[in-house]
Structure P
Amino acid sequence: MIKKILSTLAVACCLSNAVSAQESIKKLPAPQTEGGIPLMEAIQKRKTFREFSSEQIDDQTLSNILYAAWGISHDGKRTIPTSQNKQNLSVYAVLPDGVWLYDAANNQLTLASKDDLSPFLNTQDFMQDAVLTLIYTGSDPKNSPMHAGSAYQNVGLYATSRGLNNVVRGWINREGIAKALNLGSEEIIISQTIGWPYK
């Protein structure tokens, strides 16, 4: 009888762990690498917008945004240039259900924290309804900021092409975010909020 109980508990524990593992990973659809408006038109129209509705960003658009920021395009290279191909940058997506680390190689998100980071991010009124903020982090003080700049420019151009608003922001509580994400040697470089305009 005891053996049966222990066996049942072991199976339940395994199932629980499996569910937890599934809940900690979000598979993304393959990024769309064709379409959009011409590059020169996107450059001409690119603009900072400090207005975000609460409309959710679908998984396909999220996948495209993250691919533009830090995806792998060909031969193991990123969608942005990196110094000596060191690729020392990390991109976190702050979503309503948690903070997720982008894993470009597997085109998925891994849960980094369930903490609500809105108190650390919503330092300006226009942030109250925003549903997606990217946080760029890195461990190389010389090169990581340069890489983050390339990443957020790519995202800005994609946002323009897609009709999304975006703003790059440094006015955030870096200490609070770093603690919530347990960043260790990595430092927060900058954040970028992306979202749909009000209709």
Structure Q
Amino acid sequence: MIQAVGHFPADLCELYEIHEWKHASAILKHDFTQVWDDLVAMLRVSRLRKSWITKGGGNKSELAKWVDTFPGARGWVEKQFATAMVVDERKLESPTHKVDCCKNHIALELEWNNKDPFCDRDLNNFRLLFDLRAISVGIILTRCDELQDIFNEPGRGSSYGNSTTHMSKLLPRIEGGGGAGCPIVAIGISKALFEVDE
């Protein structure tokens, strides 16, 4: 069993690998209760379907589509922040990367099967947006390393290789200060969520 982390309910800690920095779950639960309820509800009903793994191609995985739909029905939106610097009355536009899902100063990114530099991009984005007081917590949903066995079984292992985003690529970047002062939650999808649906 994965150890309970912060304020996350014990049942979710059995389904996910959860790490947090700078009291992120306390901030979510006590200062952003609606967002916290949305997150807990999503994690409770989320499953990793076999058909989502065996189906290849496309710009967006089936898991990403599901993650867009569930929070989207609760008011989460994809958002690009229009940021800029002003130096001696000269304005320099500096737009951020789009965040997958935003609500109420909380940013959520899904890193399911991108190249691992996307972890750096997300953390840098969280750092910048936190420093600008645009977000209060950053959340990254990714996969646990243990899922490689599940990908290998139907012959999809090479599509989910070591150079793509997963928990052991993300954690060293956060622990090395990649998110700076931003409170962060990292949530790993584990084998416990795997569901054969075909």
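FYI, it's all coordinate maths here, none of it is from the lab. Note that the structure is predicted; figures quoted are calculated from it, not measured. Cβ atoms are built from the backbone, for glycine too; each structure is taken alone.
Descriptive notes on the structure:
- Of the structures P, Q, the one that 18.8, 74 was derived from, the read-out being Rg and Dmax of the Cα atoms in Å: P
- Structure from which 0.75 was derived, FRET efficiency 1/(1 + (r/R0)^6) of positions 65 and 129 (r between Cβ atoms, R0 = 30 Å, to 0.05), options P, Q: Q
- For FRET efficiency 1/(1 + (r/R0)^6) of positions 121 and 153 (r between Cβ atoms, R0 = 35 Å, to 0.05) computed as 0.95, the structure of P, Q it came from: P
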